[in-house]
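Readers should treat all values here as calculations from the given coordinates under stated rules, not as data from a laboratory. A quick note: this is a predicted structure, and the numbers were derived from the prediction, not measured. Cβ atoms are built from the backbone, for glycine too; each structure is taken alone.
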Structure P
């Protein structure tokens, strides 16, 4: 489908190594003028659901400043655009949980809020796990918790886990398990 939006001019209002905020002067699809602000992310979102041979999962708890809440979620982080997502996933899982995996399955990709950002997430399941000491980044204060996958699934269903990539990964993993594909 053709793009019905026309960008007439753009101005960068903020630029950092992680994100740019860009204001576009646009002509909207019905022809009227408008403004559209986009948060352009400079890294990929990398999300990993680690599962052991008994289908226990590891999740990470941390305080998320933008929502002013403590959040339980699957291990997540940023991956440079010039690095393969699987390599970023391996690094993030080791940093946050101290886990290495022998088996990796990419279960999806999704845009996290495509009405206002360019941020794209890559979702993985990690299996055949080995455990080491974690090395979180200095800005991270993390709590790692092991729980049965079915309990994690119920937390998603009950709305206790609200992080979008975690919800998507858990739901997709559940379907793949039911089909015998995971």
Structure Q
């Protein structure tokens, strides 16, 4: 079964390589860098703190990002220990620097989709749609740049959404206890 999954992952990367173009590569590098360390999500979180009525969503995003990091980067990557596709490339084939850590699941994708899950549950569609587009672009960039396999990204999407949902549920159950009358 794992051999079949690996074959699918390899086929997807081979097909995506066929669409590589210099302009698209620049866009994908920028998207990927925006996801480094969750930078874009922390910046967006700051925007939520600019309006008092959005502060709780900003706090919830921080909780979701922390949960996503714990589950993906600290726990799952070190259990699975999957090698990245870029570690099988020659230096001249590499589009960005080789990440040092494991591949499964994609941390960029997990963080991105934890924010998607939170914003889906807490915000209006006008806020949700651009967040979803940005998260999807970051996720695709990881495959395009050959630092993740398709399955790394798919599991990152699912894990991120679960972390986002769990953070909203956790947030909604803890904050009313800490601050009575908060959700009345």
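If Kirkwood radius over Cα pairs in Å is calculated from each of P, Q, which structure is the one that comes out at 17.1? For Kirkwood radius over Cα pairs in Å, the value 17.1 is produced by structure Q. Across the set P, Q, mean count of other Cβ atoms within 10 Å over residues 41-48 reaches its highest value in structure P.
Looking at relative contact order in percent (Cα under 8 Å, 6 or more apart) for structures P, Q, the greatest value goes to Q.
As an exercise: helix-only ellipticity at 222 nm (-39500 (n - 2.57) for each DSSP H run of 4 or more, over all residues; to 500), calculated from one structure in P, Q, equals -22000. Which structure is it? Source structure for this number: Q.
For distance in nm of label points 7 Å out along Cα→Cβ at positions 81 and 153, the calculated result is 3.8, so let me know which of P, Q that is. Value 3.8 for distance in nm of label points 7 Å out along Cα→Cβ at positions 81 and 153 corresponds to P out of P, Q. Taking distance in nm of label points 7 Å out along Cα→Cβ at positions 1 and 121 as the criterion, the top structure among P, Q is Q, with the largest value.
Work out distance in nm of label points 7 Å out along Cα→Cβ at positions 105 and 161 for each of structures P, Q, then name the structure with the largest result.
Of structures P, Q, the maximum of distance in nm of label points 7 Å out along Cα→Cβ at positions 105 and 161 occurs in P.
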